1. Compare mean count of other Cβ atoms within 10 Å over residues 53-60 across structures I, II and report the one with the greatest value.
2. Taking 17.0 as the value of Kirkwood radius over Cα pairs in Å, for residues 69-164 alone derived from one of the structures shown (I, II), identify that structure.
3. Identify the structure, out of I, II, from whose coordinates semi-axes √(5λ) of the Cα gyration tensor in Å was calculated to give 38, 20, 17.
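What follows draws every value from the coordinates through simple rules; no lab data is involved. Everything numeric here is computed off the predicted structure, so don't read it as measured data. Cβ atoms are built from the backbone, for glycine too; each structure is taken alone.
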Structure I
Amino acid sequence: MRNIWFTIYSSTKDDDKYTGLNDYRTLLEMLLIPAVQDKINREKKVQKIMLDLFPDLEDDKVEYFRELFYEKKPYDGIINISISTKGIDWNSLSENERKDFLIEKWKLLFNNLSDDYFLTDKSEVIASLEELKHRDWKIVSSPFKKKLKYNKESYTVVIDITTQRAQLALSRDSDERYYPLKTYETCKIETDANFKNFKLEGDTLSFNYKNLFNAMFESPVVFNLKEIIK
């Protein structure tokens, strides 16, 4: 079943107003899928749920949101609520304050959807969001089932994602020691590190892109393990 896309849109063209927001958005897209998705009624044909941030709005458009979606199916599968960021200096907020702000706005959205949008009691969705607010926003996963075998040791290829950066690394299975390979911007992880496989030839480890555009125009990403694993 196709994942629901949870995302955030900013109406301003001033990229400096929300520094790092794209990184928060990318990580939240991943975190909200296991936290909320299975509690949404798929008969509503929901494809995308989003927060629209507007620095010039006086208030969040809650009543308008309810007029659009309360006990109705979303047009084109999109649910979106207009959020006011007037008086909020995103760039001056701490990481915890940014997390609090975003989660509270997601709670606002779900609290104002009618019960027919949910497979569970709405309070379970709100509780999942509240729990997420107090967790470390970090995802460590492996894009491959296959292990890397090198110098009689077994390694797991991992991608370690936070709001600050995304890191491609090797984790040695015997002691879980990390060997960083390359660091990416979190917001670009799904394109820049979208690998379909890896290949080891001697000491040379290479990753081939899954994305057709990258595969056509980018060389495989290559590492010399002799220099990395010492």
Structure II
Amino acid sequence: MTALLERRSRPTTVRLTEAPNRVLLHDIDWQTYLTIADSLPERRIRITYDRGEMEIMTVSTTHERFKSLAATLIFVIAQALNRDIANFGSFTHRRPKILKALEPDCCFYIQHFPLVAGKTIIDLENDPAPDLAMEVEISRSLLNRLAILQALGVTEVWRVDPRSIRVLVLRENGYEEVDRSPSFPEIPLHEIVKWLAIGVAKGELVMARRAQSWIRSKIKKPKR
């Protein structure tokens, strides 16, 4: 990393804040952020940038397991409800005009699916932000990722941990916690938590079957 910082076109003072499994760099300009982030295309780390502050954090196997299960479950629910959805994973959300960037754990287009159908590349300067972003909170970021998601215009955020799911919806004055997901208002959150626990204990296939069975028994599938 030192070598990357030395490539800058002008000198700067870089300060470090260290914490378990992460480091926070201060006084990093946008171009240096791009140089570091783009030099690490294949990685198991997460980089968050907010107006000169850059956090580099490794992710645990627990984090990755819950991310995978929750992403699979969102697809299963959308399929059972016959709802179009596009999973764009954890692509880097960048807005150079406001000097903010992050990689959500996973993100989805649902309401705005027609605007991204057929696309494989998203440009947030021209395309809408994802409708739903997922944040797995096994360990907390040193930066305010929620404020960055708000600035990027993500309208719904799921905050997932091993025991709960909190759904936040973007309002005029910021995010507000709600008791059901606007993307899937038919499903109580406690059922989603229960299905995730089944996924941890018994795997994706059993989790998917339980979710599909509940939805078939409780909700009439809409026609196309």
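1. Result for mean count of other Cβ atoms within 10 Å over residues 53-60 over I, II: largest is II.
2. I
3. I
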